[in-house]
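Structures given as structure tokens follow.
Just so you know, all these numbers are worked out from the coordinates, no wet-lab data involved. These numbers come from a predicted model, not from an experiment. Cβ atoms are built from the backbone, for glycine too; each structure is taken alone.
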Structure I
Amino acid sequence: MHLLKKEPQNGLHTKMKNSYENIQLSLEESVAKIYLNRPDKLNAYTPDMGDEIIDAFRKADSDDSIKVIGFLGNGQSFCAGADREFLTGNKLSKSGLKIGEDEFIKSFVLELSKSSKVLIAGLHGSCVGIGITMVLPFDLRIAEINSTISFPFIKLGILPGLASTYYLPLLVGKNKAKELILTNASLSATDAKDIGLVNQVVPNGELEACLSKISLSFDDIQINALIAAKKAFQPDLEEQVQNAINNERNLLKTLKN
């Protein structure tokens, strides 16, 4: 089923006309790109942003012509963590939800994990908290050299969510994952690559070109082969991700008591 319509291309990518306020969706051949779009707030996450990401992702994920879905950020950073007005204040989403009650944080990671598309994250600037955990389930993470990846959860009195207690050890090993969380670690792009958190580091300004080059390389590959290759590395995925979600949720409740 084809749900996304291409517009005439101008330059590297074409931003699609849409009604989103916190993100932008674009289409480049077989690649859908979701841009976090609160540049004045360094793309700090809000529940409304989460709702829009889910909507855009589902449109791309159900489109048979799309092979790759990329996440990027407009402005100076990918995502500087959760918006403090929602995290520590009393601000609610348009649907009346607190941060953490929204679908993106509560359960969307399972849907993201099961996607048959190749998922690629393009990171730059600040990637803090949810600004890194949201892309841990992705197949590839590319970071510009100026990226800083931070895990400030413990000092904020919260725990990492989005099944990151499953994905982070999977990427960097259990001991290193524990170290990152317990020490509120902050990593350079090079450090992140050295431990396996990101796949590739590129010079500043070359992120989009690199993501597009990798993405378009899949055009000559049968979609069934891509799907099979992903599944080969994901045995018991749904059960393990759901267990991580449940465990994180239960432990978070103990912090609120």
Structure II
Amino acid sequence: MKILVPVKRVVDYNVKVRVKADESGVELANVKMSMNPFDEISVEEALKIKEAGKAEEVVLVSIGPKQAGETIRTGLAMGADRGILINTDENVEPLAVAKLLKAVVEAEEPGLVILGKQAIDDDSNQTGQMLAALLDWPQGTFASNVEVADDGVAVTREVDGGLQTVKLALPAIITTDLRLNEPRYATLPNIMKAKKKPVDEKTVADYGVDISPRLKVLKTTEPAGRQAGVKVASVSELVDKLKNEAGVL
């Protein structure tokens, strides 16, 4: 079985995001970028399945600028076999991503697609579900445990009432949650090996997908700063402030 893992290049989660002066978006110039943390979990899970003898190949795919190739190389250094870079400098929305991934799936014919449940830059949490709908494949979202068997894959997911386990027939789509695993670090020898692994560069035109934006960002602003807290002398004073100042009662 082949496993396809989409990975996204985002602002590193340790970086404090700054809004551009014209409020057109966030500042990306001279900012450290890295693989989306949820996608790191997806790569790790795919590698664990391969190491258990349930898959023969792990293929990474990224959609973005030339620099997204570095994100693929990170996944290759973790242990993936090869990568596909769909090169574009345009901002690609979740539906367009899903359409491009559908085309990649049809070309690669994987038995399993594992995605991070969301990207930390836009928090859309849509691509996996849209891809499953376009392919008409079963999906297991927010996976906290994955068990692959000969007759399908069991996905355990956290719900309000506890844990829910669903059995999916292959091929299937899985989106990963934070509790699924702890991604491995790439060792120096594997980083050197990753430079020799193949990364196939494609363009959006190669797949014939329209990635024209459907949404327009009017402006981006930083959240309001937190106000200082106050001490109250009694419960009645607390209730009074909640009712008359905060307006929450």
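A few notes on this one:
- Parent structure of the calculated result 1.0, given that distance in nm of label points 7 Å out along Cα→Cβ at positions 100 and 124 is the read-out and I, II the choices: II
- Computed 24 for relative contact order in percent (Cα under 8 Å, 6 or more apart) - originating structure among I, II: II
- Which of I, II yields 66, 44, 39 [Cα extents along the principal axes in Å, calculated]: II
- Answer label among I, II for the case where helix-only ellipticity at 222 nm (-39500 (n - 2.57) for each DSSP H run of 4 or more, over all residues; to 500), calculated from the coordinates, equals -10500: I
- Among candidates I, II, the computation of mean count of other Cβ atoms within 10 Å over residues 36-43 that gave 19.6 used structure I.
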